[in-house]
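Any read-out appearing in this document is the output of simple, stated calculations on the displayed coordinates, not a laboratory observation. Treat the numbers as computed from the prediction; the structure is a model and nothing was measured. Cβ atoms are built from the backbone, for glycine too; each structure is taken alone.
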Structure P
Amino acid sequence: SDIKRWLRHPQMLAVIVWSIAHLLSNGEDRSLLLFGGLGLWAVLEILFINRRDGDWLRPAPTGWMRVLIPLIVGVVVYAVVVYFHAYLAGVALITA
């Protein structure tokens, strides 16, 4: 999709954002180890991939449907995760 045209490593950037969000909300040592470790891994992975692959050749443009469908699916999955986070992780993200 065109997301790869805007971001070279969208999945690694998502892991970094996820780990930072969890580091800000959890202050325990084990959280620092888990989320900090995964965030550090994602940063290092980006650096190693960039070093290995060299210059970034952006993919050719695609149609908007190839952007819109993954975006809609992502928003739906995000809403489901936010709703069920209390059941999955024991911590509610949205309180009534």
Structure Q
Amino acid sequence: MPDAKVDDGLLDVMVASPRGLMGWGAVVADLVTRHRFGHSAVQRVQAKKVEVHLGRPVEGELDGDAIGQVRAMLCEVHEAGLPIRLPAPQEGWS
């Protein structure tokens, strides 16, 4: 999610629910165009806490990493919970 900010205190969540080959095409198009056109198979939200409950196990992913089969997941932000260190700005940086 290229628009995600590491320090805004929010989770950036994308839910993809494609149906068939055309649905997957829509998901890929959404990712490639950075959600420029949008599609009902792809939803994006921001939140401090996200809780998901599913009727059947599905392959889960968290922060780009596969986490195996899941039926439920709770994710929340602990603001300022991770120190981030960056180099001092240099002249000419934007």
Structure R
Amino acid sequence: MAEIIKKWDASNYISDPEKYLKESLEAVAETGDVRILYQALEDTAKTQKMSVVAQKANIGRESLYKVFKENSKPQFETINKVINALGYKLTIEPC
């Protein structure tokens, strides 16, 4: 009998979205890998329903999914819209 393996989905385990996003942004600063932030945004958006986030960000649901595809290079404006739609904003602090 074949073994069924389900894909792990972090969005099912996010108990503190704000902390998750902050830690992801810190990881981007340390590694330079912006995909970490994109993945965290996608995971967080899934917890709030992608269609709701897309509507709040004023972008199409399908377009929102495209933002998070592996080789996508979304514009800063789009990422900022998603962050705002999730109820957060980017800030700059001194080091």
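From P, Q, R, which structure was FRET efficiency 1/(1 + (r/R0)^6) of positions 23 and 55 (r between Cβ atoms, R0 = 25 Å, to 0.05) = 0.40 calculated on? Among P, Q, R, the structure yielding 0.40 for FRET efficiency 1/(1 + (r/R0)^6) of positions 23 and 55 (r between Cβ atoms, R0 = 25 Å, to 0.05) is R. Taking relative contact order in percent (Cα under 8 Å, 6 or more apart) as the criterion, the largest value within structures P, Q, R is that of P.
Starting from the value -4500: which structure in P, Q, R was helix-only ellipticity at 222 nm (-39500 (n - 2.57) for each DSSP H run of 4 or more, over all residues; to 500) calculated from? Structure of origin is Q.
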